[in-house]
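Presented below are the structures under discussion, each in the form of structure tokens.
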Structure 1
Amino acid sequence: MVIMNRLKLFFAIVLISVFQISSVEACTNFLITKGASTDGSTMISYAADSHVLYGELYYWAAKKYKEGTMLDIYDWDSGKFLGKIKQVRQTYNVTGNMNEWQVAIGETTYGGRKELKSQKGAIMDYGSLIYIALQRSKTAREAIKIITDLMAEYGYYSSGESFSVSDANEVWILELIGKGEGEKGAIWVARLVPDGYVCAHANQARITTFEYQKENKWDDPKANTFTAPDVISFAKGKGWFKGKDKDFSFSDTYAPVDFGGARFCEIRVWAFFNAVVGGMDKHWEYAKGHIKHNDPNEYASNRMPLWIKPDKKVSNHDMMNFMRDHLEGTELDMRNDIGAGPFECPYRWRGLTWKVDDVMYCNERATATQQTGFSFVAQSRSWLPRQIGGILWFSVDDAASTVYFPMYSAANKVPETFAVGNGAMMEWSDNAAFWAFNQVSNLTYTRYNYIHPEVAEKQNKLETLYISQIAENDKNWKELKFKKAIKAITNYSVTTGDDLTSEWKDFYKYLFLKYMDGNIKESQEITEGYKYKPAKVDQPGYGEKWYKKIIKETGDQFKYIGKDSH
């Protein structure tokens, strides 16, 4: 009954979307193949970034249904009832964006051509596609087929989307967009990321040329591309492409990259690629928004590759840290300009763009951002029994100030502090992880260069501990029978998540006591013979660099000319 009530709450009330704000402010996905990871696992990351999305951990239990059962579909963005589809006889256990078979799905919205956004009578929105596919699929290929079949049968309700779809052996990128008014369904391309390579997408469609499939061979293990039958002919019919099929670019046709698509979106892909391989300097100007066009179809000619082979293999902890990037070390490092304030804060309060004297300017949109509802690193491990192989490293709030804890995807319960219904965006809960982490992050923003190092140290300590615990769990649980393994992983995941929230609440208390009122205080031991001893207080002020900025701005306004000071 509790589970059903939560699902009703999730689908039936009006949900506030990840994407009610401009899509360029939204999500980020990094994709890692088996051959590119340190341990042979596949991984995808996802940050659901919205100022109005409440961070919580969704859950659907595996269930059997009677023949003829219908499933209500609600738009994940608005909660609007869209219609009904046929339910399958058996669904699988889903924890967040990963299921018991180690299939994981993430997404980013790119929007695309506006004339393709609306489709009368369509039922399937991108959120429903994700969570229904997870409940029905055992492999990434199966998930892609389910998604594309559902769109063909029931129509596609949302705008352009990029999906990351992974299982324990493969990682795929799927990009799709609706057909607009007058035609049903969507046009799409899915490509298998080559083993040993990494891929990424961040609110800009990225699949360019591909090998068109006259017939999709879903059962062929060698198949590395699937396409909609009219993916090219549809564009030709609209007059959007002229030329040979081999030269057709999906993203350049259906979602041409512009300044915002590069500066706000592709730059996050660039930062990730730059972290794992040398030689990304040649793409820096493109990432900053300087797009070149040298093509009869006006395609961008200086784009980054869809995937790259990393110089070093990627660990799960690397993935967590990639999600924390603020363009550090680049000329756009947000700690270094005047907007960072005296405490070198790498955040800018939205809007993303702003005007002065009718001239448009922008803030940077880095991977780590203050408006994240939740994020994860989904790790699938083929060498372990599926009941312990899938781990959703889950977190709420800003990735740079949060902690990823291990949530086994086959667990049959989630921690209460992360559960759906425990608080909401405008409803405080003292027992909710989302609010505990927001308290720490928002305090951190006030004096970033002092407080964040403490946050990062504790973050690293906890995540390192969890990683070592998982290694120990693997040894102890890989021989357990299925039901005993489910009990063990559920108890571990629930306890770890709830204990993390409790520890983070105590961490906030420590930080607040230490940094309140602009001071930095340290406790001191009580000297023998005294009842108490005041805390040691340091008052660092704003720092010499910022004081010089004040003098440059104000001249002698604050110059002290008296004989005494206090």
Structure 2
Amino acid sequence: MIRLRAIIFFFLALSGFSCYAQNSNKDDRLKALVKQNSQANISIFWPGKAAVRELPENLSLRSVKDGELYLVITPGNIERFLSLGYDYKIYYPDLSGSIRSAATVKDAMQWDSYPTLPQYDSIMQSYGRDYPELCRLDTIGTSIKGRVIYALRISGHTGEERSVPRVFLTSTMHGDETGGFILMLRLAEYLLMNGRSDPRVSNILQNLEVWINPLANPDGTYKFGDEITAPVRDNANGVDLNRDFPDAEIPKTMFQKETVDMIKFLRKHDFILSANFHSGAEVVNYPWDRWERYHADNEWFYQISRKYADTVHAYSRPGYMDDFNNGITNGYEWYSIRGGRQDFVTWELQGRELTIELDDDFITPVNELHDLWEFNRRSLIGFLENALYGIHGITLDSENGETVPAMIYINGHDRDSSQIYSDTLSGRFTRMLSPGLWNLTFSAGGYRDTTIQDVIVTDLGRTDIEVYMKREINPEDSTDGNVPVIYPNPSRSSVNVLLPSKMAGKVNIRIMNHSGIKIADFERYVTGNRPFVLETGSLGAGVYIVVFINTATRLSLTGRFVKSGDD
């Protein structure tokens, strides 16, 4: 079993959440540690979920385990933390033998050491160079310090454009959680080496695009140079990137460069399935992280999480990945966070994302990197295969056979932005669901809603359908770039809104009644030419004006809708 290696120094006179008899020597040691390493790991007594939500936002919560909250103290929050008077323990990580830098690229690709930053660059370049028929090297953006954030596109049809589902794997957005960094490099190599010879891998690459980002926070991992010596959690600005994404309920205007670049990348590629890899526990975490309620597809999330962990158990030593419910947990039931990537992808982009915690050690010791791969590689392949199952289809115009971008939802089932959308260009979609019979409704501007009943979903099976949609209005009405398309209109509980691509980004939405009185004012991120749902259930019956304003360009569009009575 991979064990947490830390030398724990206890300097506690009293236990409890708030203890104001802090030892000044301990505070001095904490300050010195933060000054030397740019961060320090501490823990405080676990006071319950309510108290966690009341922690100041700039206190970066690492994990909750065994009755303790694990926090990261940085130069930006140490004074705030000390002013609160919490009783705490300091954890001094024992990195002896944990980190060893590779001497050469060849040495690094033995996967029993950590690459230098130039070696990492060379490895990523070599994948695209050595496997041009399967791999293309791309970039997500750059870090605060200008380091490239790479992504590999791995597919059996790299040289051609085909509309297939896209899956995204990303690691080490927390710079000192290093096991996933090597795991993703090895997975990329494994897919490329076996993409033509192994039937299972070949099937994945022929029917999916697999995108892999091994290192999302190079400034944190390579904090003190081109070798990993004392990596830190945050980016170069001291910000926890997994608390920096747009929140569904709390507006935020400023984001880190890495976050902005990642959001653009995620929006561009429209991934149907994704996972981000961390360390600090050994568990598969599924949505939601911020709400005390379950996702509409909670059963499906539970099933794929259970499969990942159970497969790990079949190929690992006893005790590995057995935290919480034998290796899986709902995020909120562990501890709640805001601004996390998992919830942003699942809520705002209608994706499906897991957070996979790979190792109790934040920094996986080099002599355990091989075990980490062997324990997880079969689960990783199985995770990718989830995108092959479920309902795969295409939405088409019944008159001319042209593709129709449509929203796909399940009445009485979908909630909290769990609907999906067909691709704007190809009309193709994938809806991953637990086994059963499902009634799917297709809705698009200018077309009648179409419901396909009793679509069969089987375990590890794929169901293909074609949906032909009948026009309802003149198609010119839905292409006017100066008028938002709002449908169905009238409606009872919600309307779909389609804004042109020039409105993409953060949009301020204001709803006014027929007297011009503003009754709602909020912001959300919008992808141009892709519908989103505007909830109207709380409004009374009547006519409403809605104004959409792009907060960056100040471009505005105005529309209206009718809320029908709840008869």
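Every number here is computed from the coordinates shown, using simple stated rules; none is lab data. Keep in mind it's a predicted model, so treat the numbers as computed, not measured. Cβ atoms are built from the backbone, for glycine too; each structure is taken alone.
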For the read-out Cα extents along the principal axes in Å, for residues 149-348 alone, a value of 46, 38, 36 was computed from one structure; give its label from 1, 2. 2
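When distance in nm of label points 7 Å out along Cα→Cβ at positions 133 and 445 is computed for each of 1, 2, which one produces 3.3?
Numbers: 1: 3.3; 2: 4.4.
Traced to structure 1.
One of 1, 2 was used to calculate relative contact order in percent (Cα under 8 Å, 6 or more apart), giving 11; which? Mind dumping the intermediate values first?
Working: 1: 15; 2: 11.
Value 11 for relative contact order in percent (Cα under 8 Å, 6 or more apart) corresponds to 2 out of 1, 2.
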1, 2: which one has FRET efficiency 1/(1 + (r/R0)^6) of positions 333 and 389 (r between Cβ atoms, R0 = 25 Å, to 0.05), as calculated, at 0.45? 2
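Suppose you compute distance in nm of label points 7 Å out along Cα→Cβ at positions 37 and 517 for every structure in 1, 2: which one lands on 5.9? Display every interim value, and only then the final one.
Numbers: 1: 5.0; 2: 5.9.
Matching structure: 2.
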Hey, helix-only ellipticity at 222 nm (-39500 (n - 2.57) for each DSSP H run of 4 or more, over all residues; to 500) derived from one of 1, 2 reads -7000; which structure? 2
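Out of 1, 2, choose the structure whose coordinates give distance in nm of label points 7 Å out along Cα→Cβ at positions 45 and 421 equal to 4.9 when calculated. Walk me through the intermediate numbers first.
Working: 1: 3.3; 2: 4.9.
Matching structure: 2.
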Re distance in nm of label points 7 Å out along Cα→Cβ at positions 501 and 533: value 2.7 computed from one entry in 1, 2; matching entry is structure 2
